[in-house]
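Enquirer: Multiple structures follow.
Read the figures in this text as sums done on the coordinates, not as results from a lab. Just so we're clear, the structure is a prediction, and the values are computed from it rather than from any experiment. Cβ atoms are built from the backbone, for glycine too; each structure is taken alone.
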Structure 1
């Protein structure tokens, strides 16, 4: 199967037809140069393409999901993730879009945690807090492309070594991310990591979705969201969980039966919405921590019929309604991204878990590898 993909090199869009040998495979894996970083480091783009037209393009920089194409009920393909066209923008204006997040996804209060009686200080890059690894996390590292493979399932494997003490975290961590796309168009992302010293690890993907298509003029707030969670973790003014598990019943945080995102995202009568400037909260999934991926969220655009199901082994789901998109970010196709233009659905351990004994632990020890499996499953509601 020959695959024609549009990629970028040095900020210039290129039509590339570089493939593995033709065969009866239902899913293709291809790679192409994606340009160079400011220090001259070469970046590679890998595109996985399923038989139904669904495709995912991943950059080695940040192990980033740069593009995710999905059909509507009429078969029209659209990119359902926000991001940049140019590699240089990912480097100069990083905003986590589609990136692999680590070592610790989400916030840690005051950038501090204690492990085995020793206190550790992380960079504070989000007010008083450390966010998504402290500003020099996995999202801005160029990962090594270990392998790609076509077949019934197309896959690409990326690896990264984070040395002991990087951004204040203990232990040398060897991380691996595997993206796999099956013939039906389900994108599986597996995060694996080992450490030589006790540490904390919490990895996820930070794709921001709009099922109407990236840059749709109506934004994403008419997307219908369902979350199987009867509790969420309320936050303080610094966006740090208080430690409480609060019922969603009777609040704007009740997504158990599905509702449009616009229902509650600007409800200033709820102090939690005021703190978050919209939704920027962790949901405690009813399934908890599981051995195999189970449903964490469902996102649908009724107009186009595009549906995304997010499955995960992790106990929490951070929902972020793009509250800090202020029109200063020029994204794909020259689109100015504004508040409400997309939503992040990030499966993970709870925010600030190392400082809350009642939350599922994020501790990882030598000989006990970290593993998180999540799936983006796209389909069409006809």
Structure 2
């Protein structure tokens, strides 16, 4: 690396296409408190906070590989001692000596806080000067001039903040669209019919569902609820959903799927500061050939099976939520049915709005599942109409 680039007033990174650090300039090393040997050949995650690591995997790398260019994406860097530094990243991807590399420029965003601090100091000086206006008129004029200059700078910074918020909103809207598109599309055939509902409390949701036809006559379903709301929960749920899709396409068993999801949650926060994110989840398979349902419920509200006689069977939780305890043992339970029936899976946001008794009456009604879905959604929207703060809400209705 030449001297000018090494001593540039901004940070510089050269990454491999999979995110390993190939080169880093002295400016960035001094900003974060690392030595060069601490970072070379290490993954970019070494420099990022936990939310930024997830954001990087889900958005930064897919976008740079698709567009070959990124401008003004916001990341949070993490110093060697743990202090967080907000920064903007600009990146280009190109071939160098036959292989793709990613060159990144990182610009810390300290100035805003410094300017606000200076403006507050100027205001305090102005207030004191006003009390002594008769004796210090000249000093007051100087302070007022300084204040006007700071106010102009604040207006400029506020405009930058508005532009930044607009960018964040666009990115959140994009993330919300991606999250919605990633949900499985309901379908119907001679064996099974599926109706689904999904509503986030914020721009993004920690609830997620997914389902697939595993083989002729056999179907797999999962519904999960990550602790909390918003961006961090949504990123975790998307990560788990991607892993679930990979596992079920490989033909993994119910025990293997839940164990891998549990491991993924622990790995996401392995190097954290004690913060844990847990997730309730229920995974089940329906085999219409053998007329058997197998399931594992990890701390999730019980799934409801409604037989042809309208009797309700609950598939209750038998183990804690995933992500809390390591080395959990996952054992599936099974349920045999005779004449088909209806299955209802949901997250706890549904039962916060509808009592268990009312919910049982609704799902037992002898109507098509799309009509029952409309009735349940009507009850859920009553909370929103009267301004009650609601949780993420998600449910699946399955007619077997």
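Enquirer: Work out the source of 16 here, i.e. which of 1, 2 gives that when relative contact order in percent (Cα under 8 Å, 6 or more apart) is computed. Before the final figure, lay out the partial values.
Expert: Values: 1: 16; 2: 12.
Considering all the candidates, the number was obtained from 1.
Enquirer: If P(r) over Cα pairs in 10 Å bins from 0, in percent comes out at 4, 18, 23, 20, 15, 11, 5, 2, 1, 0 when worked out from the coordinates, which of 1, 2 was used?
Expert: On the way: 1: 5, 25, 35, 25, 8, 1; 2: 4, 18, 23, 20, 15, 11, 5, 2, 1, 0.
It was calculated from structure 2.
Enquirer: Please state which of the structures 1, 2 yields 21.9 when mean count of other Cβ atoms within 10 Å over residues 136-143 is computed from it.
Expert: The read-out comes from structure 1.
Enquirer: For distance in nm of label points 7 Å out along Cα→Cβ at positions 264 and 344, find whichever of 1, 2 sits highest and give me its label.
Expert: Once distance in nm of label points 7 Å out along Cα→Cβ at positions 264 and 344 is worked out for each structure, 2 has the highest.
Enquirer: A further question on this structure: Supply the structure label, taken from 1, 2, corresponding to distance in nm of label points 7 Å out along Cα→Cβ at positions 144 and 160 with the calculated value 1.5.
Expert: 1
Enquirer: Further question on the same structure: Quick check: 12.2 is what I get for mean count of other Cβ atoms within 10 Å over residues 96-103, calculated from one of 1, 2. Which structure matches?
Expert: 2
Enquirer: Quick check: 28, 23, 13 is what I get for semi-axes √(5λ) of the Cα gyration tensor in Å, for residues 184-247 alone, calculated from one of 1, 2. Which structure matches?
Expert: The read-out comes from structure 1.
Enquirer: I've got another one for you. Taking helix-only ellipticity at 222 nm (-39500 (n - 2.57) for each DSSP H run of 4 or more, over all residues; to 500) from the coordinates of each of 1, 2, which one would give -13000?
Expert: 2
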